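Throughout, read-outs are computed from the coordinates displayed, never taken from laboratory work. If you're wondering where the values come from, they're calculated on a predicted model, not measured in any experiment. Cβ atoms are built from the backbone, for glycine too; each structure is taken alone.
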Structure I
Amino acid sequence: MAMKKTDLEKNKALKLTNSMKLATADRFGKASAAAPALDRREQRKLDQAQGLVPFACKLNAELVAQLQEQAAAHPDGMTGLLTEVINRGLAADAS
């Protein structure tokens, strides 16, 4: 049974898409990671053991840019920076 020309073209496109995904995964995934990344389930378990809870909110883009700049220099990254800033803000409100 011969395949239609459109089916052949679809197969070619799928192969191309798959090869592009693999190239991108290698470039940004395995090769760039200094330490092996944890999968989501393992990371969630570690976060829960530390008492961390995911918390999503919407912020102004300018504020996010400022936070990202400061988080790059913070030893604990974004989570540590936000914890510090929020704790300072809450302490100021309490006094």
Structure II
Amino acid sequence: MSRQFLKLVAIHYRTERGISFYAKELGTSKENLCRNIKSCANMTALDVIDYLIIIDAKTQLKSTSATIKEIGISLGFDNLATFCRFFRRYTGVSPLKYRDK
């Protein structure tokens, strides 16, 4: 189940962040999915999704000239402030500071 979850996340992480979506796609309950992922990956299912988003954001910030707002929108965030808060929570710096490093 964990491999199937990772495949689904790799395909849908930009548009689907809810565990319910992945559980439904895998034909299981949210609780069962979360328990399975936690035991296999030592991370929560949501942490796995967020990790992929952060990796993508970091890659885009360093390798493209897209604006921070464009990057946030491409990752499924409704507005710049939400993306910046999310990014800072996981990295400790703003997207702009990360890009300028």
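Comparing distance in nm of label points 7 Å out along Cα→Cβ at positions 16 and 56 across I, II, which structure shows the greatest value? Mind showing how you got there, number by number?
Values: I: 3.4; II: 1.3.
The maximum falls on structure I.
Looking just at Cα Rg over 2.2 N^0.38 Å, which of the labels I, II belongs to the structure with the highest value? Don't skip to the answer; put the middle values down first.
Details: I: 1.80; II: 1.14.
Comparing I, II by Cα Rg over 2.2 N^0.38 Å, the maximum is at I.
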